[in-house]
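Got some structures for you, see below.
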Structure 1
Amino acid sequence: MPGQSPNELSPGAPAFLFDLDGTLVDSVYQHVLAWRQALEQAGIELSVWRIHRKIGMSGGLFANALLRETNQPVSAEQAERLQRLHAEAYARYADQVRPLPGARELLGTLTRLNVKWAIATSGRREGAQSSLDLLNVPPNVPVVTRDQVTHAKPDPDLFLAAADRLGADIMTSIVVGDSVWDLLAARRARALGVGLLSGGYGQDELQAAGAYRVYEDPADLLRHLDEVGVRANDSA
């Protein structure tokens, strides 16, 4: 996939700020299982569906939210240990992760049309790298990870930082995500939110969180790029 050259980027199309897990790569359920293993190792029992409902938050907020479900007090040490256990468990599932249908094609099309795009993920860089490699993300594309910002989703910091690194106006940018946390962060950043069903949230939930449009997956978004302001002649 070719990289982006700043002096060739189309001024007319919006910039795209993508979440990663569940949006571009099919990794949500691997994360759910990894969190379940981490919680079990910590002696905490929690239903898988409750874990899934928190996917998309940063690891620290996620751990706090899950432990609140059990009415147990949360210490910084507990949250840090859970994040470490999760990272170790997820590493064992990483080889099962695949790009979502149309993800590579979508990113390649945006690049070909000279449309700015970046990735903003609540994961840390070490955990996200294998997914970035699967997508063939060029080294000159901005990737903002949890360890680079003060607060993660549902705070807007990740998307604000990604827009800043692109030199794009956040208020004319499009955030693409699969969870309510992505769309809440997009709303707080004052960006336009587009939801994908590929992370397991329903259309009504994504729209209630602020999605302007909802598509099945990256392939479906690619087929409807004109609906979000990208046309084939934007490369002119």
Structure 2
Amino acid sequence: MSSELEEKIAGEITMSDHPGETIRKWREEFQVSQTDLATSLGLSPSVISDYESGRRRSPGAASIRKIVYALIDIDNRNGGNVRRRYQIGVPSEALIDLRDYDHDVLLANAIKSIHGVNVTSLSADRYIRGYTVIDGIKAVLSFSYPDYVKLYGWSSQRIVFFTGVKLGRSPMIAIRAHPLKPGAVVYVQADKVDPLAVRIAELENIPLITTELPVSSICKIMSELR
């Protein structure tokens, strides 16, 4: 195994009293279907189903290694989101997506692409180098103070998206209290934006955007921005 994550997955499967259930747990964590995993391994989907249900004898070490490599390979081809979540150590249930660009993206273009509305008076004529999508409610429940640093990936000059926003006070208060500041903040399908959140955003020079697009569409659009 070439990484801590691969060793973790392989170890859990090998040591589990119910290896098939553990395989299913990790397959679902990587959001990989039985068919896709089977195709990657050159197997019939029924083989994966039999492993997971316990109808087939637990795979040996060599087969477990192939399953782990296949999950990692599929994730890498899909952008490496799961692997990144574990590498940076942010609670995976709260972090939906995180990506860094190897190029500058004009914020105004990003806002237009997600059909966003800038609710501040700040200019969007600035550049970002990545984005992070967070489940706002789960973040409040599971993030420790150091976790917020890890949300910025390689650069804090990024858009941070928050889902599950009601009024939007808490995210902006948390951002104001932290020394690192994002390039912009986007509330996804917010119920309403509190004027205090707007005021904090303007004081911190952070454009605050709203969008009504679903998270799945946002992640796809943002991952393809050039």
Structure 3
Amino acid sequence: MQRKPRILIAEDEAAIRTGLVDVFVYHGYDVDAAEDGLIAERMASTGRYDLVLLDVMMPGRDGFAVLAHLRAQDREQAVILLTAKSADEDVIQGLALGADDYVSKPFSIAQLVLRVQAVLRRTLGAPSDDAELKLAEDVRIDCANLCGVCRGEEMPFTRREIEVLRYLAAHSERPVPREELLHKVWGYARDLGIETRTVDIHIAKLRRKIEADPKQPQFILTVRGGGYRLQRGAA
């Protein structure tokens, strides 16, 4: 019998926490819950969970601090942030720390469940192959080990960043629309209406890592009205 995916819900508001536990138990998950950031950090650090649903504003330790701690331990842990803050800087901070996704409050339960399913579909699916992604002689990325060497500097990559690069590389003959990346890499259905700035933020992070000058990219090119295209062999 296939085991149920196990998730941790870290949320300090009791009514929301209880409601989310009930929803995900109903959808077939094994669910644990934590009411503050310190407890959530301790529980998540055990490595027992396939995904952590992490509220940003919590007592004891906020979600950003918990996420930073988890990423320092294990870049593989899937994390979705729940935040009442929708400002760009808060979204950027969460994604920069390595969150797999974020959901702004108030949120649709149906959409939250779909996002959790999308992340788990990717993280619990078939493992990536161990091929090296070579963009130039001095820019090489080890897809299996989530790391690379860019102009002599060792660089860590998140699983999502690797998946974006691999998808762009597999379709480098054409521009890839943002909506296609959301569908193929993030696993979202095309009709969810997810904002494409999630893609743009990840592209910006990748450019800071692999481009000599992120403002004048030579590898990940923006195609006006078309999305992004990966160009190998530059510089």
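Nothing in this text is a laboratory measurement; each read-out follows from the coordinates by a stated rule. Please read all numbers here as calculations on a predicted model, not as lab measurements. Cβ atoms are built from the backbone, for glycine too; each structure is taken alone.
Hey, distance in nm of label points 7 Å out along Cα→Cβ at positions 71 and 167 derived from one of 1, 2, 3 reads 2.0; which structure?
Derived from the structure labelled 3.
Can you spot which of 1, 2, 3 the value 8, 31, 28, 18, 12, 3, 0 was calculated from, given it is P(r) over Cα pairs in 10 Å bins from 0, in percent?
Attributed to the structure labelled 2.
If we compute Rg/Rh (Cα atoms, Kirkwood Rh), for residues 79-198 alone for structures 1, 2, 3, which one ends up with the highest value?
3
Once relative contact order in percent (Cα under 8 Å, 6 or more apart) is calculated for every structure in 1, 2, 3, which label goes with the largest value?
Comparing 1, 2, 3 by relative contact order in percent (Cα under 8 Å, 6 or more apart), the maximum is at 1.
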